[in-house]
Structure I
Amino acid sequence: MYDLDPFNEALARSATWIAPVVQANKLFVASLEKLAAFQFGLLRSYAGFGLGRLQAASDVTDVESLKAFSAAQLEAAGALRQKALDDAQAYADLLAGFKAEFEQLVAANSTDFAPKPIVKVARRAASAA
């Protein structure tokens with residue numbers, strides 16, 4: 001009844017340029033999953049840190065425990081500073097990994113999408129004809 005050959009041919013040709021897009025989408029989703037897991041881990045870690053310091057503050061009952069708490073707060077601030085630096089470096093490394101994976105995908109598929117050279121044909125002048 002209907003001739004589906006042109007449709008099937010077009011679909012087969014489009015599969016060659018759709019495959020890299022599908023790969024890029026899968027890479028994006030995998031990267032997003034890793035990023036979300038990293039950020040939830042940070043949230044859990046920093047929330048635990050903050051709650052621990054609140055618990056320590058609630059244990060202050062006299063001058064001596066206040067002195068101990070103050071000293072512990074200074075140590076905690078140094079530890080928090082180092083943790084923040086380490087987490088920032090881990091985040092940068094994670095993002096650099098995403099960038100490298102995507103660049104590798106683009107490089108592997110760039111020949112399919114490289115612009116074709118334009119060949120200009122010299123026209124003869126109308127008066128010469």
Structure II
Amino acid sequence: MEPRRENRTHNRRKAPDFWVKFLHVSSVVVWGAMLIILLIIDRAKPEFENLFTRMFNINLRQDWNMDLLATAFYLCWAMLLYTMFALYVNSKRHSRPGDKYNKSVIAMLIFSLGFIIIYIFKT
């Protein structure tokens with residue numbers, strides 16, 4: 001009787017190739033871009049009144065800084081395109097059962113899409 005051969009594919013990947021390294025770096029890039037976008041949005045929002053501003057009669061900006069919001073909007077578009085490309089690369093690399101989709105890239109895709117939709121409908 002002949003021994004049974006298992007129907008497994010041999011993993012020929014020796015080390016991470018360029019695209020796998022790109023996907024790891026893209027996680028860091030999109031989180032950094034999100035941090036920058038959130039900081040820009042924080043600078044764009046209206047200033048709030050506190051004890052010192054009332055005491056010294058300091059004039060505060062009461063509306064959103066639309067120039068900074070536009071900058072955040074364009075950065076979100078760039079991040080959306082980058083995350084779509086990273087997801088495309090991830091889908092092409094997702095051929096074996098051990099391969100996984102990059103959750104950070106998916107989360108930042110949703111974040112950037114959400115901000116773009118809110119920006120379009122609010123302005």
Structure III
Amino acid sequence: MNLTNVARSSLDEVRKDYIKYLARRGLRHWSESDPVFAEARTFRPKTVEEAAAWVNRRGVPNSAEERAANLGAILATQAHWLTERLMDRQARDFEDGGGFSERLYRARMQGAAHSVASVSSVEGG
């Protein structure tokens with residue numbers, strides 16, 4: 001969970017960096033009401049090349065630089081949200097099953113109990 005939290009925090013920092021970049025360069029940070037925001041939010045590039053092709057399209061009203069930074073901020077936000085869901089799941093799993101050390105201890109104890117039962121059946125047989 002600790003490493004997942006580090007990843008979550010890093011993704012939030014990346015998102016903030018993209019927003020600062022837009023502000024420093026005098027570029028528009030898209031709002032959720034912008035049609036291009038909705039387009040970017042549903043865009044699912046499978047490769048860097050696909051993302052670059054979307055950013056560098058011709059005939060769109062905003063610059064490639066603005067599109068790249070906003071897409072980066074949107075993708076970072078989506079990854080941050082997914083990481084939060086992962087942390088929620090990890091917390092539930094920890095509460096239900098314990099931590100790594102607790103699970104390892106249980107596995108060892110079950111293995112030892114199984115070994116004792118096997119030895120007893122061989123000796124008694």
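When P(r) over Cα pairs in 10 Å bins from 0, in percent, for residues 22-77 alone is computed for each of I, II, III, which one produces 24, 61, 15?
Working: I: 21, 29, 18, 15, 11, 5, 1; II: 22, 34, 25, 14, 5, 1; III: 24, 61, 15.
Going through each structure in turn, the value belongs to III.
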Distance in nm of label points 7 Å out along Cα→Cβ at positions 14 and 70: greatest across I, II, III for structure I
From which structure (I, II, III) was P(r) over Cα pairs in 10 Å bins from 0, in percent calculated, if the value obtained is 11, 30, 21, 16, 10, 6, 3, 2, 1, 0? II
Name the one structure among I, II, III that helix-only ellipticity at 222 nm (-39500 (n - 2.57) for each DSSP H run of 4 or more, over all residues; to 500) of -30500 was derived from. I
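Laboratory data are not the source of any read-out in this text; all were calculated from the coordinates shown. The model shown is predicted, which means the values in this text are computed figures rather than measured ones. Cβ atoms are built from the backbone, for glycine too; each structure is taken alone.
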